[in-house]
1. Can you spot which of P, Q the value 32, 13, 6 was calculated from, given it is semi-axes √(5λ) of the Cα gyration tensor in Å, for residues 55-94 alone?
2. Comparing P, Q, where is distance in nm of label points 7 Å out along Cα→Cβ at positions 23 and 71 highest?
3. Tell me which structure, out of P, Q, gives -12500 once helix-only ellipticity at 222 nm (-39500 (n - 2.57) for each DSSP H run of 4 or more, over all residues; to 500) is calculated.
4. Starting from the value 4.0: which structure in P, Q was distance in nm of label points 7 Å out along Cα→Cβ at positions 47 and 63 calculated from?
5. Here relative contact order in percent (Cα under 8 Å, 6 or more apart) was calculated and came to 18; which of the structures P, Q was it taken from?
6. Out of P, Q, which one gives 3.3 for distance in nm of label points 7 Å out along Cα→Cβ at positions 15 and 87 as computed from the coordinates?
7. On FRET efficiency 1/(1 + (r/R0)^6) of positions 31 and 79 (r between Cβ atoms, R0 = 30 Å, to 0.05), which of the structures labelled P, Q is highest?
8. Out of P, Q, choose the structure whose coordinates give Rg and Dmax of the Cα atoms in Å equal to 19.5, 57 when calculated.
Structure P
Amino acid sequence: MLIVHVFVHVKPQDVENFKAASVENASESVKEPGVARFDVIQQADDPNRFVLVEVYRTADDPARHKETAHYQKWRDTVADMMAEPRSAIKYTNIFPNEQGWDYT
């Protein structure tokens, strides 16, 4: 499993549009065979900050995700909504692991 946290700082006037575009992208992303989970979370004490929590089954799946029409639509739609460039950190899971957690 590969877990990616994408950190996004959105302009205040674009928060609602960013949320709508991100939920649409996440809803399509979870239909991809390589995506085990895709969460859109908003920071409680700063509603302009979000984290996309993307859980992929293999290290190759993020590249496949970026080839999809829904990702490309999201990327282009939200580009001007960001107060600064987004950043990402990649993680591997320690626990629960594939044997101890049903990802379906």
Structure Q
Amino acid sequence: MTTYTKKDIVRRVSETYNVPMNQAEPWVDYVISALRDTMLDANPTCRIELRDFGVFEVKETKAKPKARNPKTNEVIYVPSHRKTHFKPSKKMKEFLRQPLEQLTES
């Protein structure tokens, strides 16, 4: 599995717009910071929709009064909290649903 870091994204942006990496890095930082700050400010939920990419959501979970610790078999209480969720766009879903054989041929 290939792992991409922020530096790889900065490199791709700098190559796409033909600018040096040190100029493209703040752009990527601003976008990531804006997404993160929007999600952190969610009170208690939010939805960030990016066309042709997907939707980021902050959702509330219900409290679980009788959850079980699988390691110790102990019954524990899990309070309600928030979690993130990503739903890919139609365009991305269609691409990801292609059989792997088609991808290697093209």
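1. Details: P: 22, 15, 6; Q: 32, 13, 6.
Going through each structure in turn, the value belongs to Q.
2. On the way: P: 2.3; Q: 5.1.
Max of distance in nm of label points 7 Å out along Cα→Cβ at positions 23 and 71: Q.
3. So the calculation was done on Q.
4. Comparing all candidates, it corresponds to P.
5. Q
6. Numbers: P: 2.2; Q: 3.3.
Only one of P, Q returns 3.3 for distance in nm of label points 7 Å out along Cα→Cβ at positions 15 and 87, namely Q.
7. Result for FRET efficiency 1/(1 + (r/R0)^6) of positions 31 and 79 (r between Cβ atoms, R0 = 30 Å, to 0.05) over P, Q: largest is P.
8. Answer by label: Q.
Since every read-out is calculated from the coordinates, none of them should be taken as a lab result. Owing to the predicted nature of the structure, the values given are computational and were not obtained by experimental measurement. Cβ atoms are built from the backbone, for glycine too; each structure is taken alone.
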